[in-house]
1. Please state which of the structures P, Q, R yields 34, 27, 22 when semi-axes √(5λ) of the Cα gyration tensor in Å is computed from it.
2. Taking mean count of other Cβ atoms within 10 Å over residues 119-126 for each of P, Q, R, which is largest?
3. When distance in nm of label points 7 Å out along Cα→Cβ at positions 87 and 191 is calculated for each of the structures P, Q, R, which structure yields the highest value?
4. Work out the source of 1.4 here, i.e. which of P, Q, R gives that when distance in nm of label points 7 Å out along Cα→Cβ at positions 159 and 343 is computed.
Structure P
Amino acid sequence: MMKGMPAGKLLQLLLMVTALLFVSACKTIAADNQAAGMDNSPPISIMAPLHFPTPPSREMMDKLQELTGVQLDINWVPDGIYTDKMNTALTTNSLKKVTFVKNTDYVLMKNTIRAGAFWEIGPYLDRFPNLQRLNKDILMQAAVDGNVYGLYTERPSSRQGAIIRADWMRNLGLELPQTIGELYDMLYAFTYGDPDRNGKADTFGLADRNDLVYGAFKTIGSYFGTPNNWKAEGGTLIPEFETQAYQDTMDFFKKLYDEQLINRDFAVASKDMQRNMLITGKAGVYIGSMTDVQRLYEEAKVINPHAEFTLANRIAGPEGYRVWSIPNYNGLYLFSKKAIKTEDELLRILAFFDRTMDKDVANLMKYGVEGKHYTVVNGAVHLPEETSQLRVEEVNALYTLMIADISNPNVMEVAEKETLTALADRLSEDNDKFLVKDPTVSLESKTYDEQNAELSKIVIDATYNYMLGHLDKQGFKHETERWRESGGNDIIREYTAAYLKR
């Protein structure tokens, strides 16, 4: 205690000093933020899926915030559980300011959108130099009742194909499969031909997961001639699962299961489990997005430096080459009205996304830090192979935040892509020559929007139960009739009416 000073006075003095120190610290933080170009507005909270083992590095996040001048609070959710987490946030009314919604989940949000839970952003896009150049066709693909609510992440029409262990092919004297029959023969050989030459019966052909869309089922269904969700026939639309090609696809998978050419737990396996089977050398084929190949290869060669991968996209079926296509948005960022209270705050968040499309930010998010993750020669990006794993660990997760990147002229071209990445891009472009489109894209069905979650479960369960041998053809047909009686007939009628009017 200071000599001669009453205790009360001393306490008062200490409180004043503490307050002054606190104010000074706040000013210092504010000055640091201002020097870094960052304002003192509340952080922009975002919920986004994580497709990689780790989120972006602290260095990358700091640079992104420094360049854009905003503070970010990103909840990175592993992709395998993202839909469940998003639905929980939706039902508990605890959405972040910005929430990514996958294309496959978007239909579940439409009634919530119509109920006024999200900002309509269409009227604001022309205020921003980059957002005003967004593709109008893609915006309308995702519009609800003609109104734009989301910023889209862009994707090609189809990246689907087969990722294959090339070293196993060489060991067994196999060529790339060009028909469904040759694909089956490869899966059989990878299961029973000791493709890894270790003298053990410890491999199988196809790694798959509990996903009839982005797993192997829908792509192989394309090869058999299955329509893309719906088929226009005789003046009406009929669902894909009532076609013979869908039945043929189920029979093919049942054969794979019965002969143990596919992982026994494919009906319940997660994406991470599916990837791990290929990476660790348990399975030789992964059917899905071909653009996953470089990352799978990088992880596989850590375990086995001799592992080699290749790709196949042209696998002919009864109708030749076919592959299902998707709308040109992978998903949408939606803006919660509960979390974003004012129009000014919405404009600030839209300004952030607009800024991410500028050259400096877009290339940071796409490639990382120049000199560390990539180099530039004659205005083109070079991606050294020795930095591939570093980009996976530090940079690549940021790609999820990029909107409209494929058509963004500010994103620099890669002069010489990693071999497998270049092959995946080339074959994805080749897929455009034999796309199968969904005739209901941009059509509205009120019943579908309201009931598809529960109705689709009937068909999904029936499909898996048939492939696992728990249902026969008559039992599967009974389930599809139950789908019709439970609301499916209304969906067919509404989609057909909308299709005939367009």
Structure Q
Amino acid sequence: MTRRVTDFIVVGSGIAGLMTALSLGKSGQVIVLTKAKEEQSNSYRAQGGIAAAVGEGDSPELHRQDTLRTGVDLCDPKSVDILVQMAPETIRLLTKWGTRFDREGDKWALGREGSHSVSRILHVSGDATGAGITSALLKQLSGHPQIELVTHTMVADLIVHEGACRGVITVDEGKGPVIYLARKGVVLATGGCGQIYRYTTNDLVSTGDGFAMAHRAGAALIDMEFVQFHPTALAVEQNPMVLVSEAVRGEGAVLVNEQGELFMARYHEWKDLAPRDVVSRAIYSEMQAGRRVYLDAQVIGSRFEERFPKIYRYCRMHGIDPAHDLIPVTPAAHFIMGGIQTDLFGRTTLPRLFACGEVACTGVHGANRLASNSLLEGAVFAQRVAAKLSSYADQSVDVPEPVYPSLCRDKQIEETWKKEIRQIMWDAAGIVRTSEGLLTGISRIKELQNQIPSGFIECHNMLITAQMIMNAALWRRESRGGHYRHDFPETIPEWSKKHNVI
């Protein structure tokens, strides 16, 4: 079996993985492993933007207050302090590394999104922020003498020996397994798990691999019940679904039902710019009552194409002209607030294993993520992960040959299994949850676990992640942020002190 040794291993090529790799590249050799194309990540798909207190009348303190309020008393204040204090400098670093944020004259062009008290969202090309940032980072990485990017490579598992993470094992179609060993440590930056739900804005690669690998290796995970459903995905049948950015509502678009009613006033005083969980549940309630929901962006008019070129293009592909037509929308799984438990430097409970980005739970988001804090979290904590990990002394990479599953790649059978998992999760652990639904979902997922051969690695990662979410949702007998229990609809103060550690 092929063995390769390096200083650092980073798994994932979104903003967290790329920023970590570039920050580590000053201290040693880095191998970045990603299971598809380097651009295939939720970071690349991100439209809305990246939040930072860089405008007049704004401050890290205001950004902090908005983040804590939206997190519904479950954020770690220390993590939030780091996030908002490092945000302006992180924007300068991204700019230095080639990100061309939109400007109005000599100032940043700053947008407004739900739950933000001021305009503080930076964009690239209107609604292509993620693509703009990750493309700039990939350009920096290209040709870097200390960094190697290996694409189309499935990391099957972490290698743990004598109580520490020593590396990873990859398996690929048509190739033999490869063992990658790290003298310093391994960073998981594998993103989220939206693909375990029937409706999602997440890239096809987001099957919860990092959560499952960390769990199998014995690392702790935390707050897995908190899943954010974005209120406004374009309501056409496709996977992944196209996001209609919150920034569209920030520019004045409003939600209406098929009767033409501006219904958000019935649900929250902030109306269309209420927190995401509130807006998602409001739309869900309208749909459950048999009313279709639309985004009316006619107030933006002819500016829509210039301000949101990507969304405009997708709408036109489906025969919708946002300047004149209503845009059909539906909630879809978008982001998970929970994840692998880390400290303020991205260290997990497993020595030599770090986590960064959506796969990590730094405590920044609490029960509900503030819009445009996700790209920021990946970029900020990547720098802290690299600073800490680069200070480590070398560890032994003399490990016995690990056991690994051989990869099954019958696409048709795999997709059938995946569809079943997604439907179970949408029904049992979606926007509105109940004890009965969760228990049924857990039972059905366990049945599938016994049926699906071990070689379907992504399916088994989805099954493990699904069970962690449902068990955590069953445990939390209240409603808070992204977690809503129909049988326990109140937010109970005592539960703000409670975290479910798996």
Structure R
Amino acid sequence: MILPLIWRQPDRLTRLAGAAGLLALALTVPFTFLATNFGYVDLETVLIAIADNNPVDMMNVAMKDFAKPLLESAVITALLLFCGWYLLRSLPYFAPLLLALSIFGIAVSHPVAYLWRQAFPDPALNMVGLDDLRPPVVTSVPAQKPNLVIIYLESLERSYRDIPASADAFKALAAMEDRGFSARNLGQVKGTHFSAAGLVASQCGIPLLPRGLTDPKELKSADDVATHGMAQFLPGVDCLSDVLQAQGYEGAYVNGSDTEIFAIADFLKGHGVGRVRGLKNEPAYANIPGTNTWGVPDTTLFEAGREELDRLAAGDKPFYLMIFTASTHGPAGYLDPGCDYVPPIKPRRSDSLMPATIHCTGKLIEGFLDDLEERGLADNTVVAVMSDHLAMPNTMVKELNAVGEARRNYFTILNSPRASEPVVVDRPATMLDIYPTLLEALGFQLKDGAANLGRSLFSNEATLAETLGLNVLDRALFGNQEIRRSVWTPR
């Protein structure tokens, strides 16, 4: 589209059509790539990714896991550029058609949609406001404070239980769900749909909304930090670790990847987690067999989790330990050394590793639960096992898409003093509701069962998903500036 400007003197319409075509490609191609490979295309998530990630790290992940789709996207873009150039040069009447197509592409692009939402806000935004953002108020404390272990399952949703190709692989997780307190209608809304967002939603009861493009690590002085209101990650809310720290708990977090991704370390340390470990960056875990794009294999992760468990249990405080898995990460999953499971029913893509990774992750969790028993900790430790978010497009995407709007996250609690018998909760809920549910699972009582936008599933308080419905709630939170300003403004 640019070459016609060099090869011959174009008229004004040709120049305008060429420029519009280039702009249309720039505004649509990146978001088409995101939609195809990550399942989300909203500009808000892109802003968060830019602000909270190292561009070099993002490029390394893209080149390792998404080299083929990146190449395909580049080839298609190059072909479109060549065709546009050739047709503009060869067909006198192509310029008006290209201009019309480009204007249409620009108009429906996600950046323009974002600007449209700022100018003409969705009326649903008025349906969730500061009145719904209720800080957690502990009204009753258990006589004996139990420990808490949270295991986050990367991209591992409960929908796999109902898919024939993964149902057998899901058996260990299904058994946990059947003997514990399980929420089986846990839907997903924007701002909870990727790992860092799921972490924030489940521990703070709010969606992860963008703070802007300023990275606090780049601010040069304390005055700069104060000016930008970024002395703390999400300074306007109390999260799970804030409440537990105030109750005398000691906390730790461990995963196999870099905790600088999406500023996870900033979030956790800023809210009172005393020890935050990303094994990928620890020298002792360099070159571990099975290390992948996201860090060390889950086998190694749970070994480190046992070390943290022993350290915490040796203290004189109640504790909470968070472990974040990675083997079931898309697009293909990552087999741990020794994971040789073969599903009895093959997925549509016979090369898919997802059933094997689901099976082996479930077995690792079973082993960790056995270790709690052997250490004499099981009787006084509540264990929560949950998705971080619904799976993004992976090698079982066709099976997941067939489930449609019935796709749900996984969330089960074992050994809660509030649920001595198996409990199945079918109430509509989201990751926002996990935060107060975890506190009440430990035996704490919350005023109105509320913690920020979350409502405890042990209480009779209606969740926002029950009150508004999942689709309306999604619209009410997406780009909600009132909530965004509140959670990012220091108190």
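The numbers here are math on the coordinates, done by the rules we state, and not lab data. Computed from a predicted structure; not experimentally measured. Cβ atoms are built from the backbone, for glycine too; each structure is taken alone.
1. The read-out comes from structure Q.
2. Comparing P, Q, R by mean count of other Cβ atoms within 10 Å over residues 119-126, the maximum is at Q.
3. On the way: P: 3.1; Q: 2.4; R: 4.1.
Sorting by distance in nm of label points 7 Å out along Cα→Cβ at positions 87 and 191 in descending order puts R first.
4. Numbers: P: 3.8; Q: 2.6; R: 1.4.
Comparing all candidates, it corresponds to R.
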